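Please treat every number below as a calculation from the coordinates, not as lab data. Predicted model, so just to flag it, every value in this text is computed and none were measured. Cβ atoms are built from the backbone, for glycine too; each structure is taken alone.
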Structure P
Amino acid sequence: MKLQARKLAIPWLIAAVWLFTLVLHEASVLHLGFVDRLDDTIYDLNLKRAAARIVDDRIAILDIDEASLKEIGRWPWSRDKMASLVDRLYSDYGIMAMGFDVVFAEPDISSGIATLDQLAKKDLVGNKPFLSQYSRLRPQLDFDGRFAETLSGKLLSLGYYFITPGLPPGVTGALPSASLPENVLGGSEKNLVEAIGYGANLKNFQDAAGIGGYFSVLPDADGTIRKVHLLTRYQGGLYEALSAATLSAAYGGEPLAAGVDESNIVGRHYRQPWVEIGGIRVNLNADGGAWVPYSAGTFPYVSAIDVLSGKTEKSLLENRIVLVGSSAPGMLDLRVTPFSKAFPGVEIHAHMIAAILDGNSGFTPPWTHDAILALTLIAGLLLAFSLPVIGPIYGLGLTLLVIAGMVGGYWGAWQKHWILPLAGPLVTAVGLYLLSTAYGFLAETRNKRQITKLFGQYVPPELAEEMSRDPQNYSMEGQSREMTVLFSDIRGFTNFSEKLPPTELAEVLNNYLGTMTAIVQQNKGTIDKYIGDAVMAFWNAPLDMPSHAEAAVQTALDMQAALPALNEQFAARNWPNVKIGVGVNTGRMSVGDMGSVFRMSYTVMGDAVNLGSRLEGITKQYGVGILATQTTVEADDRHVFMKVDDVRVKGKEQPVAIYEPLGLKGGIDPAVNSHAGRFEQAFAAYQHQNWDEAETLLKELNTESPRALYDIYLERIAHFREAPPPENWDGVFVYTTK
């Protein structure tokens, strides 16, 4: 029991840290931005899924569209034109009410009345005929006065905007009277958005209209508008949004009412703010906002010029609420909503009015914070303690069950128009499952690594890794297969070792063997054994590897390429330079677990293995770093090779063609390619006993780029000039020693 508790201590601790982090977020002590963004995403997806797809003709948009601007002229239009538009809407079309999603902040002087007033005031005060005409004409030219007169007595709401913190403050125009006193919410008003300025209509317009509402809306942190704040606080009063003000006008200008419902749940006191518009109760968030239940449908748009010209059918507007907005380029007020990144701002107010009429605007209840915190804690504790005990399969079932309960509760709350932040509990549940599963996986991997390390004392780690992954399908019994073997050795190691004390020699070998081993493993080779300073490795066992010859040759090239950096490190410690020879051979070999009851080793044997060892030994005879056999060259399509010689090694009757790998195809310096081609031409001349041609080519090569290889063949040619080979000479060089 104690062992089990110790085993579970770490996963429980990890789960506790995750749960504590999410609890701090839900307690508003810590802010996790990604949780808020996920909440927004969940809300948006659910909103789209539940959205109605009908055209709502209770509200119409009077569109100052491109056709209207073309006919009437650029915006703003003269106030007499606006007066005519308003008159026609009420008298000819019988609309219920209207709201302006535009602001009339500047006087209209398009009639020339300002000039006329100046003349009347200064230059022609004594001109009675002028004054008589002035008195008669001025009312007709006072477009603002006519517009104000038209607004008076109508059921409508003028729009304005509030300036909120973070924006440059300012005050223009005249606000309507506050809709409500601050104290109507009994202290909850401190949570409302507080404005620091405004941009409103001319005073005579606002006085005439009486009702006004702000059309400014505040986006969420991601720039998306999901809520409309129906109440905003400004200098001791509460003001209503355009949607609320327009709906109030539609109900005969009935004043707004507001209050707070108080309740006690399990000892906690909650306050639910609300507003009442035309007898319709709307519950609000703590900050005075209401979630807009956007629909997938739209509202009918009517062109302003069609209204002015009488072309619009009366049935489209009669007894409708009309909002004035624009779809014309340059005037179009586009906002980001869950449904679109280019959503007409006027439609936001239309959707809010429709939501109030239908009683389906969303709100976040005052107890939400505590409920979500409790849900996070309860679900988190259940999963945190259970998941490490029951394992990943049953844990997945439990986690899905918990999530299903959360989603079901969220959907049930949605039906009541409660908008709850579900992301925190969801992230808690999913995170706990993933962390528990990840820890279990890592713990299992660690156990496998321990097994691998244990087996690695007897067999190569690569073999142990495969055994731990799929032991039932693996056999260590001997088998014969086509493989590639590599031998490498430090040249002159005896003299090398005599120059260093034993401790430093051990350091040198550890550094050298560590570097070479890493290169073998990077190329997916298996280290067979270390023989003093020599390294033996092979490919295509225990794992199948079709490109085993290519990998072995690349390993040899990488080994040679690693020497300059290694020798630089050695030089810094006054250690001798290291030079190595590498032999590579491909052929049929026996591989398996071989040895005795006292010691077993997974290794390779056979003539092909011995030939690889012989190649490494004769690299120094040719002054080259790497030698490979014909079979390796034939199996390797990636590298370029230069033929070096045909030889008979000790113990072999059949000649063997040996090659020096030059590098990857396509990556060879043209000069190197040229030298290789000319050397092979010289070698062919040498084998045909064309001593003069071979000697000339070799001397040219030696002059351009001296190599011990060229000197060797020049010495052989000099020898054969004095002691010609026998008539049956096949051009093969015979080695009588290993």
Structure Q
Amino acid sequence: MNKPESKKMVLTVGGKTVEIETGKYAKQATSSVTVKCGNTMLFIHATVSKEPRVGIDFFPLLIDYEERMSAIGKIPGGYTRTEGRSSEKAILISRLIDRPIRPLWPKGYRNDVQIVSQLFAYDQEEQPDILSIIGASTALMLSGAPFEGPVGAVRVGRIDGQFIINPTHSQDEKSDMNIVIAGTKESVIMVEAGCKFVSEDDILSAVELAQVEIAKQCEAQIAFAAECGVTKEEFVNPYNTEELALIIKEIAYDTVVEAYHTPDRDLRSEKLDEIKKVVKEKIESLGEDHPIAQMIEETGIDFVAEEFKALEKKIMRSMIKNEGIRADGRKTTEVRPIWCEVGVLPGVHGSAVFTRGQTQILSAATLAGPGMAQELDGVDPIKTKDYMHKYIFPGFSVGEVKPLRGPGRREVGHGNLAERANVPALPSKDDFPYAIRVTSDVLESNGSTSMGSTCASSMALMDAGVPVKCMIGGVAMGLIHEDDTDIVLTDIQGIEDFLGDMDFKVTGNETGITALQMDMKIKGISNPTLKRALEQAREGRLHIMDCMKEAISEPRKEISPNAPRLLSMTIPTEDIGTVIGPGGKTIRGIIDATGAEIDIQDDGKVTITSNDKEGAELAQKMIKDLTFKPEPGMICKGKVVRIIPIGAFVELAPGKDGMVHISQICQEKIETIEPHLKVGQQVIVKVQKIDDKGRVNLTIKGVSEEDRAKFQ
């Protein structure tokens, strides 16, 4: 059998060659491509069902990103030696692919669409997330589905003031920004960023640079689809709901307008629920033979709910545009009322509650030794994480009955955003070697819980006494795009997220941005509107931080009394084996004797963690004794362990003695030692020399009064 013919597209992205090939692999998928850059290679497949799914009122798009440990030449850890649940990084990349693609489908399209991106080779330099977005868009362009793309994507970094397109992992570590931008040829759809206090202008400059590269990618995909002879499906929504929309408007319009002019959320919901019942009864009264009833029966789709939602959306947006008033009575730039408190949980290292309107977050910070850092069993070069944030969103926070399970993709994404927001404010590991974990429990939700978690986390860290560089605040921005008019909303609530056109979250302090996440529900945002959103977000963020400072304005002077204490020291690398001992016997003995946790790094840095200060100090002394090496000129304290006619032996550390000759005990000449020294006596000595046989010669009379005073 002859090898099938394939077609190849070659892109240059940030000076690097990206090869995309189709026609060779996975030919039973609707379309399939391979994407290669350096020695990183992905297989990306698009599958589109031939018929729409029946009985659903949403677009069934499913995107999965999969890692293979074989991509880096490793066998997975764990008992089964197989890849298990997707890593957090894989989940985040799945979301990253999904977010710019999801808005670009025609209304009413309900065919199942799945994208599977598989990482089969990874050089741990060229990052696979950007390649996955480009490959997913290309596969959809080749599928013939009515995808309203293409989409391009780039990552922008900056080192020493110079922007870099698609930096490698090693370059990322030196960069002060890590921004992923995705969009169409005309506009930006998604931005995801982690930064080290960069300005709003820096963000805009990075976006503008990325747009040039994105446009090139989109043009190349269009040309490649044409070269492959792809004919795109012309989709026309088969369901005409105009008559239904008119009926709903006639019955419900005035009541919905009244409801949206009711600031109280519960009263508004009651009015909407009542009119929904009236609408439903009216539709049911039309009879089974009516075209509307038949359409609902045949499809299983709740078109009544769809059109009622459309009416709500139209009225809410009209209020904002024409009256400048939002559903809860706020102006477009107004933040909901805020109250905060810290030290809420007794016995916990640090805790805080952040309440903004009907969104409330409880965050708890826990400190531990570096041995409690999270180990990452994935393909990325980063293998440990010292700061961990867990975001928990239970059903009761929105008044729903829902079983408590592990975090879904949304929860992972929200938690990661709040985590990324606070990382730039953390102290260095040299200054504060603790592993830190923060849990953020959503107690109540009406929009922007990730930003609430960011704020509550920052306050909990300060309450725990973590010497953070600054406070971090966050705010979620929205957008209403009507008739070529863009209205930016500060601090969006749930309904404005649900019925609006943008969810744009920005975190940082007074001087710059630390994290950013923007998702569009329309086909992009203009640069002037993006600039306005960033400026408005800064004003909102500063207001929120002023409210937070009423509860806590700076970190506690000392770490929480409930937190363990750390002692750090460095030992010569050649002594690591001595401290560990054969089979770990020595270090286990120290742990058993002191109750402390001991972490030894390959560079000889030792961290001792204990809730008992005396236990930590004892462990430190035992390690110092094990690694003690006398050097000429060293001043130390020792114990007289043996006396002979010509001198006294002094124990400097367990098993390490030196001798003081009789002539080095006193300034005057003495004939016998006993009147001047006794066995068991503590003495201050100075190392005179170490002979070629390793014998240590000490002096007592050679110790200056100044040096002697240091040991008193």
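One of P, Q was used to compute distance in nm of label points 7 Å out along Cα→Cβ at positions 265 and 505, and the answer was 1.6. Which one was it?
It traces back to Q.
Going by Cα Rg over 2.2 N^0.38 Å, which of structures P, Q comes out largest?
When Cα Rg over 2.2 N^0.38 Å is calculated for P, Q, structure P comes out on top.
From which structure (P, Q) was helix-only ellipticity at 222 nm (-39500 (n - 2.57) for each DSSP H run of 4 or more, over all residues; to 500) calculated, if the value obtained is -10000?
Only one of P, Q returns -10000 for helix-only ellipticity at 222 nm (-39500 (n - 2.57) for each DSSP H run of 4 or more, over all residues; to 500), namely Q.
When FRET efficiency 1/(1 + (r/R0)^6) of positions 305 and 521 (r between Cβ atoms, R0 = 25 Å, to 0.05) is calculated for each of the structures P, Q, which structure yields the highest value?
Largest calculated value belongs to Q.
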